[in-house]
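Trainee: Several structures are given next for inspection.
Every number in this text was worked out from the coordinates using simple rules, so none of it is lab data. Keep in mind that this is a model prediction, so the values were computed, not measured. Cβ atoms are built from the backbone, for glycine too; each structure is taken alone.
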Structure P
Amino acid sequence: MPVLPSVAVVILNWNGRSFLEQFLPSVCQSTYGNLQLILADNASSDDSVDYVRAHFPQVSIIQHTTNSGFAGGYNEALQQVKADIYVLLNQDVEVTPGWIEPVVAQMEANKAIGACQPKLRAFASKDYFEYAGAAGGWMDILGYTFCRGRILYCTEPDKGQYNDAQEIFWASGAALFIRAECFHAVGGFDAYFFAHMEEVDLCWRLQRAGYQVAYCPASLVYHVGGGSLPQGNPRKLYLNFRNNLMMLHKNLHPAERNIIFMQRFFLDILAAVKSLVSGKPRDTKAIYLAYRHFRRWRKTYDASQDTLPRLRLYDLKGVFHGIMIWRYYFLQRKTFTELTRQ
């Protein structure tokens with residue numbers, strides 16, 4: 001009988017006692033046969049660690065001395081974890097019975113898959129897809145990200161319309177299965193991102209390295225979302241804009257970079273103006289600071305350290321060769337199927 005790949009479910013926690021109390025029991029009921037459960041604590045100031053030690057002795061604990069965000073926290077933790085497959089699981093995720101087995105089976109059937117995500121539905125509306133991953137992440141030609149089942153803030157009910165396993169552009173960091181060798185081969189997360197977009201950047205680098213990123217509809221989890229920074233928070237907007245710009249600069253083919261940045265700058269100016277006239281000056285400031293800090297970062301970025309081939313967007317899976325926000329706002333295409341229809 002073949003030996004099951006070793007799987008480590010690693011939950012990065014920051015002051016998440018209430019989430020752990022609510023959702024860790026479902027994780028501990030996982031039935032996969034070669035499994036270790038790990039809590040990586042990002043210097044919490046609550047009693048998260050003491051609570052887990054007292055109530056879940058089967059969970060190993062890694063404690064960080066500082067909070068270096070999602071990206072840095074996982075990089076530090078995964079240096080200490082030995083497994084064939086890492087599962088990076090948010091503290092606010094409820095898993096369902098048998099959630100690990102189908103993803104591992106899909107990855108074992110296709111060794112080219114470097115990362116994979118389950119189906120993500122919303123914990124608060126369990127018949128609907130969840131914002132942070134839905135049925136797999138995509139990106140348009142200007143770097144705007146969206147999902148099958150979620151365009152901008154519009155989520156779809158799950159009616160089985162995305163029950164096909166397929167390659168995607170990025171897998172959600174809320175429940176990310178990734179081969180350990182692949183994670184380390186491409187350098188892990190970019191710790192400078194701190195939080196937001198780091199999984200998109202990682203998955204882009206995986207594709208550049210020749211690996212596939214996939215979606216597994218046979219596995220289902222429920223995600224609360226917005227546990228650290230809720231939607232509408234200017235800090236979240238700042239990180240999304242800044243990190244998206246850094247990701248594009250790092251990964252785009254040089255022949256595509258200038259034209260894409262010209263178009264993005266124009267559209268992002270429009271977004272900043274719209275925020276201002278809508279009475280949201282803090283959002284306008286967040287976009288301004290994102291560009292300011294991106295330009296500062298760009299002066300120090302050493303591209304020579306990135307030796308992966310730079311592929312054109314047409315050579316990548318999960319890229320929509322159109323402009324998502326144009327079709328969403330002006331053509332009123334608000335589902336993935338409508339958006340990608342020719």
Structure Q
Amino acid sequence: MKNIQHLLISPETKIIEALKTIDNGAVQIALIVDSTNRLLGTLTDGDIRRGILGGINLEQEVYYVMNSKPNTASLNDSRETILAKMKISNLRQIPIVDNEGMVIGLELFNELMENQKKDNWIILMAGGLGSRLGELTKDCPKPLLKVGNKPILEIIIENFISSGFYRFYISVNYKAEMIVDYFGDGSRWGAEIRYIHENKRMGTAGSLSLMSEIPDQPFFVMNGDLLTKINFQHALQFHVDNNSMATMCVREYEYQVPYGVVKVEQNKLFSIEEKPIFRYFVSGGIYILNPEVLSYVPRDAFYDMPTLFDAILAEQQSTCAFPIHEYWLDIGRVDDFAKANGEYPEVFR
């Protein structure tokens with residue numbers, strides 16, 4: 001049973017501070033208590049993401065997004081009883097409370113069950129020209145450019161491996177032989193790596209039609225030029241829990257109009273808003289798809305991921321958005337590459 005002192009926060013704690021507690025605690029949960037350590041609620045990564053989608057600001061208190069009716073177990077419950085409670089409610093963690101409702105510990109599903117590797121495939125799109133990076137990609141494909149002391153694609157692969165994933169497809173085109181020579185069959189990382197060879201531009205989804213086998217579980221598709229600390233396990237669980245056929249990981253994008261915005265109707269001035277900030281969700285270049293989605297992708301043709309999602313939505317199939325609040329950087333331009341190298345020691349240490 002886990003010690004929980006470092007996981008305890010008050011209901012007045014700001015969500016952005018609670019995120020640090022969740023990240024530093026390494027068990028994906030914070031416990032909200034009163035001054036006597038009586039359990040008031042729990043807060044998980046999923047609770048926060050649902051709050052973000054609902055318009056909650058990270059500067060607000062956790063009171064607004066916490067689960068105020070959490071499942072709990074008693075100190076006297078057996079391992080089998082606790083596991084049964086967790087399986088029924090699909091829980092990864094469960095607080096242990098005494099007869100007075102005081103939280104005294106935390107049980108983790110992964111520690112009660114033998115931890116297993118995840119067989120879900122990861123498809124990494126690494127065939128782009130990287131032309132916006134100019135001379136940097138003249139003799140080296142962008143996925144092999146080093147951030148810190150490692151190629152971008154190696155950082156991505158190792159992040160997935162640390163979450164239990166080990167099966168990869170890498171879609172290659174520009175200077176494909178350099179990528180294949182570097183990663184080989186993946187055995188150096190304890191992984192299994194296969195390759196999709198693009199002979200022409202195929203967009204961000206077209207090469208999925210060239211996979212040598214059809215996955216039998218949900219699989220990730222990710223651009224090979226992203227650096228992120230997204231929790232891949234959480235994203236996959238979110239996809240499964242919401243019975244989604246296709247999930248797009250999204251990030252919030254802010255745009256401030258540098259002028260006063262005037263609302264006018266039929267020549268009448270109704271209001272003036274000075275330099276308003278507009279917020280949107282934009283694609284984060286990471287997707288989780290069910291195997292059935294592959295039937296939408298035309299064989300050996302150019303096809304982009306937004307077109308794929310449009311086709312799925314047109315069929316009224318279930319789709320979801322998974323908000324990214326962790327570190328995320330698209331290395332598309334020279335200044336992005338410089339920024340990645342500057343931030344790497346702190347973010348990926």
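Trainee: One of P, Q was used to compute Cα extents along the principal axes in Å, for residues 136-191 alone, and the answer was 34, 22, 16. Which one was it?
Mentor: Numbers: P: 36, 26, 19; Q: 34, 22, 16.
This figure was derived from Q.
Trainee: Ranked by FRET efficiency 1/(1 + (r/R0)^6) of positions 80 and 200 (r between Cβ atoms, R0 = 35 Å, to 0.05), which of P, Q sits at the highest value? Don't skip to the answer; put the middle values down first.
Mentor: On the way: P: 0.90; Q: 0.05.
Answer by largest value of FRET efficiency 1/(1 + (r/R0)^6) of positions 80 and 200 (r between Cβ atoms, R0 = 35 Å, to 0.05): P.
Trainee: Ranked on Kirkwood radius over Cα pairs in Å, for residues 72-151 alone, which label among P, Q comes first with the largest value? Don't skip to the end; give the middle numbers.
Mentor: Numbers: P: 14.7; Q: 17.1.
When Kirkwood radius over Cα pairs in Å, for residues 72-151 alone is computed for each of P, Q, structure Q gives the biggest number.
Trainee: Hey, helix-only ellipticity at 222 nm (-39500 (n - 2.57) for each DSSP H run of 4 or more, over all residues; to 500) derived from one of P, Q reads -7000; which structure?
Mentor: Details: P: -11500; Q: -7000.
Derived from the structure labelled Q.
Trainee: Given 53, 44, 42 as the derived value for Cα extents along the principal axes in Å, which of the supplied structures P, Q does it correspond to? Intermediate results must be reported in sequence, preceding the final value.
Mentor: Details: P: 53, 44, 42; Q: 67, 66, 44.
Traced to structure P.
Trainee: Which structure, out of P, Q, was relative contact order in percent (Cα under 8 Å, 6 or more apart) calculated from, if the result is 15?
Mentor: On the way: P: 19; Q: 15.
Traced to structure Q.
Trainee: Let me ask something else. With Cα extents along the principal axes in Å, for residues 120-215 alone derived from the coordinates and found to be 35, 32, 19, which of P, Q does the value describe? Let's see the in-between values first.
Mentor: Numbers: P: 37, 27, 27; Q: 35, 32, 19.
That value comes from structure Q.
Trainee: So mean projected area of the Cα convex hull in nm², for residues 24-167 alone, computed for just one structure, reads 10.5; which one of P, Q is that? Walk me through the numbers before you get to the answer.
Mentor: Numbers: P: 10.5; Q: 12.9.
It traces back to P.
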